Structure 1
Amino acid sequence: MSEKLKARKYNRREAVAGYLFISPWIIGFLIFTLGTMIYSLAISFSHFNLATNKMRPGGLSNYRALLDDPKIASSLANTLFYAVLAVPLEICFALFLAILLNRVRRGAGFFRTVFYLPRMTPAVATAAIFFLLLNGNTGAINRGLRVFGIEGPQWLVDPAWVRPSIVMMTLWGVSGTMVIFLAALKNVPKDLYEVAALDGAGPVRQFFRITLPMISGAVFFNVIILTIAAFQVFDQAYLLFWRDQNNVAPESSLFYAVYLFQQAFRQFNFGFAAAMAWVLFVILLILTFIQVRIGNRFVYYEGER
């Protein structure tokens, strides 16, 4: 048997073994992701009520209903406002924490664990904590502001402060983004800083001329991921404002994903909810495409000249 034939059989066995190892993921993806996406697309062109379990063709009626529903426009506006406010703050705050941790020498493991713990806190517990912190009358945040003579707003009641309060709750779990930045900072060559210091560059100039360009790939990745997550924000708004159906929640807290949930699991209007989901998918696809086209102009990839 020739060496080429032996190598071909060996490569075939390796390929079969590899596919067998990843087959659980492939099967799960085909059934629970791709299959459900195709099914939801079919449902979006029908009138399907989960309570009665009846389905009838609807054509484009669900998509036309999206244009006639004023809550679609308002929930999209609330979601966009949240994304524009939350994503830059998350990027800046996570990068700031990563830079602090990158400078720690003694007890670095301890501080990294402490900084990451909020990420492990269950969403319900986090919502309960911030419900107490953001109470306009007795909350700890407004009490702290009163010490400096500042009268804090009604975070959970005033429509102008509802979305910023949800952003504050989001920043609590920013440690996942921080870890990515910390890994990127560890890969920045120390020699660059030494040469820059010899040339008289200060910390600020080193940050903008060395650190930021060298970790631009991580920044680019986090911006895309956080943007997608921001347009799907649900837990924070739902747990703070919409969990109790008897309470009247501010209109500014109605995000797109919350309204989708209401249509699907409270009104049982699955056809309309599926149409909402596909509109959101198209919006995120367009935003990601724009970010990739713009971001590639500013991202530094190692090996490029």
Structure 2
Amino acid sequence: MAEVLVYVDHVDGAVRKPTLELLTLARRIGDPVAVHLGPGAQEAAKVLGEYGATRVLAADAPEFADYLIVPKVDALQAAYATVSPAAVLVPSSAEGKEIAARLAVRVRSGLITDAVDLEAGEAGPVATQSVFAAAYTTTSRITKGTPVITVKPNSAAPEPASAAGTVEELSVSFSEAVTGTKVISRTPRESSGRPELTEAAIVVSGGRGLGGAENFPLIEALADSLGAAVGASRAAVDAGWYPHTHQVGQTGKTVSPQLYVAAGISGAIQHRAGMQTSKTIVAINKDAEAPVFDLVDYGVIGDLFQVLPQLTEEVIARKG
């Protein structure tokens, strides 16, 4: 069976959920071969093997931490040359899409970004995408070269499938372009204890209807009761009520959770573009004519200052 390269998203060897989703999708079209760059390959290989990786091509070098993007592209290209894969799958993060695009240019192949599903086809893998602010669903395949595909988080449920997960050293020769962008400092991000926004199974977002930053604790309380991530509309972020890193929308982050709760958000197209592929959408808004009600599965027409505390209390009570 043909092999499929899967780029591993990890933090010091702790494999992140989108990679497990990629391995699950990769098994539909071939035998997954994971590409792990940086420290912790041996620890990661245990998890990668549990989810179907037959091999783990590992490389560790200071360039991966000291410079942006290019060293990882060099390494993924080396893995590509080693394996001659049927496809290359990469998580659809901002960094992942740049890595995938650069690789596709180098190997003269077509690129599909932000896929939400992947199936085997007679002429190669067929990717499903949600396009034009999720107004249309398309199916696409690459017609030139080896398909390079980025996949959105939460597009598939990770399914274990034990495989060898044998670690093999990947030899990488770095190009002259590696030193183009150097990392000169790092500031640790403060942990909220909540899931990463783009990976969370549940997201609770607040918008202009909250009236100010002092009311975002209502959103946080509901999110914490559900084990959810916190999001915000562009209006709330632009007003300085919540950090930009939490913005959901066309100019923010794109999320596709199992459950999306929008409180005090009108549902303008800019916001819809970032969350419309969510599996179940719930909106709370006192304006019955708000555009958000055109796309929800469940809508609550009411004052969020009354609804949110009651909903939070009910969730906590049912959890016992």
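Read the figures in this text as sums done on the coordinates, not as results from a lab. Source: prediction; values computed, not measured. Cβ atoms are built from the backbone, for glycine too; each structure is taken alone.
Results, tabulated for the structure shown:
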item: Identity of the structure behind -0.97 (criterion: log10 I(q)/I(0) by the Debye sum over Cα atoms at q = 0.13 Å⁻¹, calculated), options 1, 2; result: 2
item: Per distance in nm of label points 7 Å out along Cα→Cβ at positions 78 and 198, the highest-valued of structures 1, 2; result: 1
item: Comparison of 1, 2 by volume of the Cα convex hull per residue in Å³, for residues 86-261 alone - largest value held by; result: 2
item: Answer label among 1, 2 for the case where mean count of other Cβ atoms within 10 Å over residues 102-109, calculated from the coordinates, equals 10.1; result: 1
item: Origin of the value 2.3, where distance in nm of label points 7 Å out along Cα→Cβ at positions 6 and 126 was derived from one of 1, 2; result: 2
item: Which of 1, 2 leads on distance in nm of label points 7 Å out along Cα→Cβ at positions 54 and 286, largest value; result: 2
item: Parent structure of the calculated result -8500, given that helix-only ellipticity at 222 nm (-39500 (n - 2.57) for each DSSP H run of 4 or more, over all residues; to 500) is the read-out and 1, 2 the choices; result: 2
item: Structure with the greatest value (metric FRET efficiency 1/(1 + (r/R0)^6) of positions 30 and 270 (r between Cβ atoms, R0 = 30 Å, to 0.05), set 1, 2); result: 1
item: If relative contact order in percent (Cα under 8 Å, 6 or more apart) is computed and equals 15, the structure in 1, 2; result: 2
item: Source structure (of 1, 2) for distance in nm of label points 7 Å out along Cα→Cβ at positions 22 and 38, computed value 1.2; result: 2
